[in-house]
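Novice: Next up: some structures, all given as structure tokens.
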Structure 1
Amino acid sequence: MATDLTVPPEPPVGILDAPFDSALSERYLVYALSTITARSLPDVRDGLKPVHRRLLWAMRLLRLDPTQGYKKCARVVGDVIGKYHPHGDQSVYDAMVRLAQDFALRYPLVDGQGNFGNIDGDNAAAYRYTEARLTQVAIDLMEGLDEDAVAFRPTYNGEEQEPELFPGAFPNLLANGASGIAVGMATAIPPHNAAELLDAATALVDNPAADPLTYVQGPDFPTGGLAVDSPAAIREAYATGRGAFRVRARWAIEREKGGGWQIVVTEIPYGVQKGKLIEQIAALVNDKKLPILADVRDESAEDIRLVLEPRSRTVDPQVLMDGLFRLSDLEVRVPLNLNVLDHQRTPRVMSLHEALSAWVDHQFVVLRRRTEHRLGKIADRLELVRGYIIAFLNLDRVIEIIRTEDEPKPVMMAEFGLTDRQAEAILNMRLRSLRRLEEMELRCEQDALEKEQADLEQLLGSDARQRTRLKKDFRRIRDRYGAETPLGRRRTTIEEAAPTRDIPLEAMIEREPITVILSQRGWIRAMKGHVDLSAAETLKFKEGDGPAFAFHAQTTDKLLLAAENGRFFTLAADKLPGGRGFGEPVRATIDLDGGVGIVALLPARAADKLLLAASDGRGFVAPVAEVIAETRKGKAVMTPRPGEKLMLVRPLPAGADYLAVIGENRKMLVFPLAEVAEMVRGQGVQLQRYRDGGLSDALPFRFADGLSWAMGGETGRTRTEADMTPWRAARGAAGRMPPVGFPRDNRF
């Protein structure tokens with residue numbers, strides 16, 4: 001039997017046979033690392049991402065210095081994407097636009113001419129219309145690039161060279177901040193004041209353990225505003241490198257003639273677009289989510305000016321602003337996530353101290369590299385100067401050698417001990433240089449170079465000299481961005497403020513007197529003002545209907561409605577139907593069956609307590625704050641026993657210490673109010689015991705004042721029983737007949 005020796009075919013050339021999951025994970029890891037290290041996270045040493053660094057480098061090569069003219073942004077973008085950054089032109093231009101926006105960058109690196117967008121949120125014009133050049137900040141950031149201060153690397157196609165980072169003594173990472181989203185990590189660094197950072201860096205030069213927060217107050221945003229966190233919260237955020245800052249708009253009250261006023265906002269939080277902020281506030285006005293605000297106007301020109309008009313002059317300005325801080329972007333949280341690439345290109349979250357220390361260490365490296373580069377240049381020049389001096393001292397012989405020898409260079413090198421560079425330089429000298437004055441200049445130059453060389457060698461060999469030199473450089477930059485300069489003055493005020501308060505209902509509604517009327521059939525209305533409740537025209541009802549409850553209140557009140565089933569409902573007084581007509585059914589606004597009667601309707605005073613009693617004589621005391629309901633379904637407070645119902649709800653008057661209870665059997669009982677349990681839900685305790693019938697009425701009162709009741713008739717007289725001792729007994733007793741003359745309806 002033949003054996004099948006067929007060899008499986010080899011996969012085609014260029015196709016790799018490998019597990020899909022491992023191939024995918026390897027490639028995604030490469031992409032993730034590229035995003036983290038070469039796109040989204042800034043370097044701690046210069047605070048720039050590659051696209052920003054390449055933009056500034058390309059503009060430098062185009063000689064777009066602050067003293068030179070502008071060039072089209074299209075030219076810059078073209079150079080960047082063609083030579084250094086092979087990505088989309090729009091993304092590169094967007095990065096360039098941000099570098100030029102003075103409301104986005106605390107210290108702009110690009111000086112733009114044309115439409116570069118605005119704080120309203122409008123986009124910049126296309127790059128064919130706009131022009132740009134570098135700012136002095138960018139020049140300071142790149143200072144030292146010609147002195148081998150940093151390493152260079154080939155561009156993506158190997159045709160050009162680009163710096164790996166910038167060397168300048170400007171603390172760009174923290175001064176301008178950064179934001180970016182990589183793979184699995186992100187960065188968010190708010191801007192700070194450069195003068196404060198340089199003061200802190202100067203302290204770190206002498207004492208690496210110095211606390212930067214001695215000098216750095218907090219973030220300093222280009223749009224100003226107020227940072228209102230506590231010093232402890234700010235310190236915690238900077239110590240861990242993670243946190244957030246609460247930033248509020250800056251506002252003031254403008255008084256008008258006649259006692260009116262308006263609020264003017266002059267600075268808005270960082271990162272907030274003014275146009276969207278106005279839309280947001282206008283939506284609050286239209287949706288009546290902040291009724292105490294009447295209108296918002298934008299009167300901005302070059303400076304921001306938002307005008308907020310209150311509903312009335314009686315509105316508390318602080319309450320209005322607290323409401324706006326809670327409901328709009330007039331207060332935002334600016335995140336802090338100091339996630340950067342360290343000097344080994346490793347991403348990690350640093351504290352403020354670590355980030356500043358890393359930048360200071362980088363400045364020491366730059367200082368040494370620039371010093372070594374300068375020493376090399378001095379050595380090269382000294383070699384040539386010494387060769388020139390030898391030539392001047394032996395000028396006739398040098399001329400003779402040049403005239404007579406076919407190969408003068410080796411002869412000169414052998415006779416005068418010259419190097420190849422010296423001999424070549426002498427041979428390339430111009431005839432006009434062969435004068436006496438030139439020799440004197442060369443000797444002066446030699447002395448100056450040798451002195452500078454000695455100073456630089458001492459600098460390299462002494463840590464103390466390096467620290468002194470670095471502090472001098474920091475002071476020079478600080479003078480340019482000091483607090484007395486327009487660009488350097490602090491714009492954001494660090495001022496601790498309490499969190500915004502919950503807006504009380506009273507502040508949201510204009511306080512006006514009303515008269516609330518509820519009919520026996522459940523129709524409710526609110527008449528303006530405190531009208532006379534005895535007037536016939538006040539209590540007009542539909543045929544067959546009549547008054548049930550009527551009392552004076554304010555539009556800012558909440559009203560408690562208690563039903564026979566023990567549920568409590570809450571009504572907003574300002575939402576009640578008007579007093580014209582007969583009102584509207586109250587059951588249309590709450591979930592209450594038509595067969596369930598209404599026991600009580602009264603204003604809710606949060607500090608008060610209520611006495612609740614059921615028809616079987618059980619009851620308890622409930623705090624008003626615990627019975628307020630937030631929904632249409634109400635809140636179950638009393639749960640009467642089967643066949644029974646909630647019968648009365650009475651507020652406890654101030655000073656009341658006893659409770660009088662009378663039953664349908666006309667027996668009265670008086671006992672201390674303290675014996676009644678305080679609850680938030682339940683059946684309660686037995687107030688009075690009955691053999692037949694149930695509860696008629698109950699009344700809290702002061703025992704020392706006795707008990708009073710109306711005599712009836714038109715006289716309006718009352719009778720008072722001063723000594724209630726005969727009716728005093730323990731809670732739950734049966735009681736005894738009431739005093740002579742007590743009303744026959746058994747009602748107090």
Structure 2
Amino acid sequence: MATTQPTDTILDTQFTEALESRYLVYALSTITARSLPDLRDGLKPVHRRILWGMRLLRLDPGAAYKKSARVVGDVMGKYHPHGDQSIYDALVRLSQDFALRYPLIEGQGNFGNIDGDNAAAMRYTEARLTAAATTLMDGLDEDCVPFRTTYNGEEEEPEVFPGAFPNLLANGASGIAVGMATSIPPHNVAEVLSAALALLAQPDLPSERLLDHIQGPDFPTGGILIEPRASIAEAYATGRGAFRLRARWHKVEAKNGLWHIEITEIPYQVVKGKLIETLATLLNDKKLPLVADLDDQSDENLRITIEPRSRNVDPELLMESLFKLTDLEVRIPLNMNVLDAGRPGVLSLAEVLGKWLAHQREVLINRARFRLGKIEARLEILGGLIKAYLNLDEVIRIIREADDAKAELITAFDLTVVQADAILNMRLRSLRKLDEIEITRENKALTEEAKELRQLLASPAEQTKRLAASLEALRETYGPDTELGRRRTTLADAPDVRHVPLEAMIEREPLTIIASQKGWVRAMKGHIDLTSTDAVKYKEGDGPAFAFHAHTTDKLMVAASDGRFYTLSPEKLPGGRGFGEPLRLMIDMAEASEIVALTPHRPGASLLLASSDGRGFRVAADDVLAETRKGRQVMTPREGETLKIVHPIAETDDMVATIGDNRKLLVFPLEDLPHMARGRGVTLQKYKDGGLSDARSFVMADGLSWPMGGASARTRTEADLGFWKAARASAGRLPPNGFPRNNRFA
């Protein structure tokens with residue numbers, strides 16, 4: 001018999017095609033079978049399989065606990081062929097009351113804590129289901145959701161849970177798939193059900209009306225939600241957004257006018273141990289000048305105390321400084337990317353609730369059909385038993401005398417096979433009169449119930465009524481007056497923190513900022529003499545580019561030649577012992593761009609921006625501040641041109657002077673230069689050849705000054721500038737005698 005060689009099964013195919021097809025299979029598997037929750041029950045496959053396995057082990061809320069290792073073993077062996085640790089990690093999270101708003105598993109033992117400590121090994125912990133989990137799985141025995149075979153074909157598992165517990169929004173979800181992710185914060189069940197009932201009563205209810213019922217996320221760790229209502233509405237309408245969440249705190253008065261801050265709730269998913277470590281580091285680094293000391297006094301209740309530096313410190317100001325520098329304030333993302341009919345998609349809140357209600361209606365119909373089928377089967381048997389009681393003597397005679405009692409019973413009383421079997425299997429003691437009455441009563445009750453079920457299946461209005469009643473009952477169970485249902489996260493207006501100075505977060509110290517020609521920057525302590533050439537050293541082949549005095553509380557503006565502006569914090573710059581660090585490591589500046597300006601930010605000031613082709617405008621210094629490493633695009637030069645001049649405008653300046661590469665000087669009123677937040681600007685000066693060399697603003701009454709050069713460092717001032725004054729965008733005239741040959745004003 002010929003044996004198959006490995007080379008006989010080699011397929012000749014393009015590598016790119018094979019890679020694409022296999023990667024697509026992997027991506028789809030990650031999206032649908034691992035990372036994204038199902039819209040209908042809010043669960044990922046691993047969570048669903050854990051709960052299903054625990055249900056089969058009869059770990060109901062009132063039952064005894066079982067070892068977590070037993071649960072993990074059953075789930076891994078029968079339903080989820082992955083690592084036991086990943087299954088146990090998922091089980092642990094389902095039991096953590098600081099991770100889930102409504103835990104689906106009740107744990108006994110060490111299941112971790114908010115400090116960031118891990119759970120004990122699975123052999124030490126025990127688990128059972130919670131009431132919320134049983135509600136989520138209610139109806140699994142009534143053929144209302146599809147089942148599928150497990151990975152080895154030996155068992156069955158549900159594709160989705162049918163229960164009316166709105167787990168997707170109640171407990172939220174998070175996950176990272178291939179090319180997409182999901183992030184849904186937890187919500188209050190009573191509010192979600194109220195919104196669902198409103199949508200059930202009025203399917204075309206506007207999405208903004210849902211906010212009359214759902215105030216916003218409700219996190220298990222509490223906190224204060226300070227996101228504006230308009231922002232919350234937009235996030236829910238689009239399915240994307242973020243929520244600002246702050247720690248809950250209050251001021252505690254002590255003797256002699258002293259006081260301290262107590263933090264009793266921290267934001268969701270913030271690890272308390274790391275938070276305390278961050279606070280301690282900032283305190284040791286003297287970046288919290290308003291704070292004298294902190295102490296973690298938590299036991300079963302969270303309690304962090306903050307001691308102020310002085311009794312005269314404003315507590316609001318102190319907390320604003322902590323909110324800016326630590327995770328006492330976080331942004332919780334919203335990305336309602338879920339599996340809808342097996343396909344991923346970002347849905348709005350109204351769409352999520354609408355599709356969940358459609359699933360619940362389908363479950364209601366399937367359960368009614370299942371119940372109706374059971375009733376019809378029972379009524380068939382009861383009908384045969386009633387006939388037997390009405391003809392009891394004849395039935396007994398046939399059973400005693402007939403060779404084929406079953407066939408003769410069917411013929412004599414027009415019975416079905418099922419009815420005949422029921423009569424033949426009936427016990428003698430069931431022939432009592434009392435049993436006859438009971439069967440008649442049962443037949444009447446089931447007939448009436450079957451009639452109601454048929455009406456339910458035929459009437460969408462009746463289905464809506466029945467579904468509303470079940471949701472209303474569930475809302476009562478998780479109402480705001482219950483311990484589990486009361487809202488934990490409160491809402492407050494977003495505070496105006498613009499008045500908070502940086503001095504509240506950073507101790508003000510003098511610095512000297514040094515930047516070299518090759519872009520190496522450092523911050524030397526103190527205000528050193530900038531005229532001393534021996535005070536600052538540079539790498540070989542490098543030299544000075546920018547040097548100025550600043551403070552740790554300043555903001556530094558960096559302007560690049562492509563027109564982007566970046567913002568740096570001086571206190572984060574490397575010290576002056578070495579040569580510093582490349583500025584490009586601190587900001588995302590394009591490789592082809594060069595540094596045009598590096599200067600302290602002066603609030604309320606204005607800047608004159610000019611490009612190499614002689615176009616420019618005025619911009620507020622506050623409008624060029626950037627919040628990210630990517631910076632902010634302020635000037636958009638034409639292709640091939642660059643931002644060349646960034647000049648601070650003094651409050652008294654009233655004129656602008658420009659000079660081109662062609663050595664033509666032009667002076668025109670500052671008011672002719674428009675204010676813009678972004679753009680290319682207007683023409684400052686026209687050139688036949690070359691472009692702009694320099695530009696600056698000045699006071700006409702003081703004249704225009706420039707350095708004379710040489711060791712004397714003298715300057716010359718031209719007071720009478722009428723010869724060069726003209727309209728903006730003019731060509732200009734040759735400058736006065738003695739103007740620097742490099743065409744620069746300074």
Structure 3
Amino acid sequence: MIRILLALGAAPLALFPPAAFADDPAEAPSPDSILVVGQRDAPISLDARGLSVSLGDEQFQGVNAQNVEDLIKYAPDFFVRKRFAGDSNGVPGFRGTHSTQSARTLVMVDGFTVSNFLGNSFAYAPKWGVVGPGEVEQFDVVYGPYSARYAGNSMGGVVNIVTRSPERTEAFATVQGLVQPYDQYGTHDTYWGWSGEAGMGFRQKDGPWSLRLSGRHLRNTGQPMMFYGLTPSASTAATTPVTGAVVDPKQHMTGAPGTATNPIFAAQSPAEITQDQAKLRLGYDGASGVTGELLLAYWHNLDSQTAPDCYLRDATGNIVCEGLVSIDGQKYAASGANWSRTIRDELLAGAKVSAPVSDVLTLDLNLSTYQILRSDGFTSKGYTAGESNGAGTLARQGPTYWYTGDLALTADLRGATLAGGLSGNLYKTDQINYTLANWRKAAGKAFSTETFGKTRNLAAWAELRVPIQTVTLTLGSRFEDWRAFDGGLGRLDTNGQPVFNRYASRHATGFQPKAAAEWAIDPDTRLQFSLAKATRFPTVGELFQGSLNGDGSFNPDSFDPALKPERSTDANLLLAHQFGNVKLTGSVFWQRVKNTIFSFTGFNQNGVTTSSFKNIDLTRQYGIELIAEAREVLPGLDVDANAAWIDSVTLRNDAAPAAEGVQFPRIPRWRLNGNLRYRVIEPVLLSIGVRYASRPNTDLFGLQRGDTYGYTSELFALDAKVSWDVTEQLRLSAGVDNLTNDRAWVYHPYPQRSFLVEAGWKM
């Protein structure tokens with residue numbers, strides 16, 4: 001409760017009686033506007049239903065943005081599971097969405113899909129890295145699946161990153177320095193990083209063409225993500241007496257949290273991240289109303305983890321990180337501290353065009369592909385093998401990609417708007433695992449296992465928007481036809497020969513009606529009610545997850561061949577009122593999901609207890625959100641503050657009845673975000689940000705609750721930044737995230753106190 005009060009107190013002025021600060025009333029919204037929280041000088045790029053957020057430079061100035069996803073970290077009832085600068089596993093979450101339910105969020109860059117629907121976990125986060133924070137014009141977020149334009153993966157929400165379009169010949173460059181002193185268990189170190197981002201833009205003076213080139217290089221070392229515990233051993237073999245192990249009575253290494261604790265003997269290697277990004281955007285804005293855009297983005301990512309931090313020392317002071325050891329006469333086995341190196345090269349290519357077909361009809365076409373050109377993950381088989389270039393494994397993806405396409409027609413019918421279209425996507429993955437004699441080299445690789453499969457989704461949608469005096473009605477529907485096919489597994493049989501087996505193809509459909517009504521009660525007050533159904537179909541990774549027996553036949557308990565789609569029913573009620581320079585918004589939401597797809601331990605379709613992706617019969621969430629925006633409440637002072645209360649529970653789960661009635665894992669009861677920006681003097685901006693989430697359950701059954709490694713803990717982060725506009729072209733800033741050095745966990749550790757310095761130039 002104290003931290004809830006502190007979080008609210010970080011932005012108190014937004015909650016004062018607004019009339020005391022009102023000088024001139026804010027401009028009233030137009031009668032047909034959709035409720036939007038955030039910037040008001042640029043239209044939102046998404047079809048907004050329910051709670052929507054549009055953030056721009058005004059909000060970005062108050063953020064320490066190490067990566068592009070940082071720009072939205074103070075958005076209402078929203079978070080990104082980012083563990084360090086350069087983290088490739090940053091899953092976004094809306095309201096009551098679990099931080100590994102990545103397939104419930106549709107993320108786009110300039111309208112081109114970068115959501116990785118090859119799976120549904122932390123390993124399938126959106127491809128944030130194709131965008132640098134310096135090239136973002138606005139961040140648009142819509143909560144919930146209330147528009148027929150978007151696939152059922154919008155069950156959580158939709159995010160679109162809009163990059164800058166050149167207005168003239170221009171250029172920019174930004175350099176950042178990062179540092180994080182880190183202290184946890186036996187790890188005491190300081191991790192450094194830096195980034196450089198630059199770009200240039202050109203627009204024809206008397207012509208339709210524009211061009212933007214940009215690039216970014218990031219080099220950062222992130223704190224260890226895993227900690228390894230010793231396992232008690234009954235072996236009679238000789239052991240090495242050691243010292244240096246660390247005991248954390250709150251932390252589990254084997255069994256469930258709260259059981260006996262094993263000493264921690266090592267930390268996973270810090271993640272040395274190198275990322276390079278290059279982007280080309282070509283724009284066309286013709287006098288006839290025809291517009292177009294071509295986007296090419298390349299992203300290279302190297303994750304090197306070749307320095308596990310081993311705490312154990314033998315009698316002569318030598319490092320011990322593997323094998324049988326003894327501490328005070330107790331025998332243990334030490335294992336798991338591997339070395340690894342992952343290299344990825346990825347490409348986003350997209351093209352879109354918008355053209356008037358007649359005076360009332362407009363056509364929009366959008367095509368894109370995301371190609372994982374290379375993904376090689378090298379891992380040693382133990383610490384000694386890593387150090388001596390011994391045996392290891394290689395996980396190689398390819399060909400792996402997705403294609404998306406949308407065709408839409410919009411008609412302006414004397415005030416009413418009728419829109420409809422077709423869309424589709426194709427997702428394919430193919431991963432082969434090899435064994436290696438030298439874990440660093442692919443030469444001489446030997447086949448071990450293979451997983452492959454495809455899904456495709458075809459859709460048709462229509463939406464009618466009709467203003468009736470002060471009320472605007474929107475009715476829509478979406479039909480999706482989904483198929484999973486060409487899925488299979490390969491492994492070595494008992495004779496050491498490759499054997500393969502294929503899954504049966506799957507097919508399902510989903511009809512998703514939508515409806516919304518918005519009432520302009522008066523020029524300053526809006527009321528909106530939205531209803532929707534959504535269907536989220538299984539991903540490649542959720543379906544094709546089984547294993548083969550030694551003879552090449554499927555293990556019937558390793559997967560669910562009849563995994564059902566998730567089907568949600570959603571409602572959202574919004575009320576917003578403008579009190580002069582302050583806008584207050586209240587939102588109440590409700591969602592009921594049949595057949596939630598989730599990985600947990602319970603009875604499978606054969607009545608056997610397994611840990612795998614299964615359907616939870618019924619889950620439900622509802623909550624309340626309060627958002628305050630204050631502009632110029634005092635000269636130079638802007639405040640954004642929001643609070644959310646969420647109740648998300650499992651109502652029915654025949655596979656694991658003990659989960660029924662329990663708050664869904666990783667969903668906090670309370671989430672508070674806020675950002676205060678104060679223009680001390682004209683060139684100097686001071687900002688304070690706060691992020692808070694109460695402690696949730698870590699597991700589906702509510703038995704695991706803790707505040708250390710292996711749990712999802714309470715989060716309280718107080719951030720600060722000062723920015724100085726030295727000239728119109730040069731800006732300097734310095735900031736700190738997690739000022740109080742709060743140690744929070746999302747199973748893995750969140751960053752401790754982190755510092756950022758930045759210099760930015762523009763022309």
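What follows is calculated from the coordinates using simple rules that are stated; it is not laboratory data. Computed from a predicted structure; not experimentally measured. Cβ atoms are built from the backbone, for glycine too; each structure is taken alone.
Novice: With mean count of other Cβ atoms within 10 Å over residues 147-154 as the yardstick, tell me which of 1, 2, 3 scores highest.
Specialist: Biggest value here belongs to 3.
Novice: Moving on to the next point. Could you tell me which structure in 1, 2, 3 was used to calculate volume of the Cα convex hull per residue in Å³, for residues 339-450 alone as 143?
Specialist: Computing volume of the Cα convex hull per residue in Å³, for residues 339-450 alone on every structure in 1, 2, 3 gives 143 only for 2.
Novice: Using volume of the Cα convex hull per residue in Å³ for the comparison, can you identify which of 1, 2, 3 gives the largest number?
Specialist: Largest one: structure 1.
Novice: For which of 1, 2, 3 does distance in nm of label points 7 Å out along Cα→Cβ at positions 291 and 443, calculated from the coordinates, equal 9.8?
Specialist: It was calculated from structure 1.
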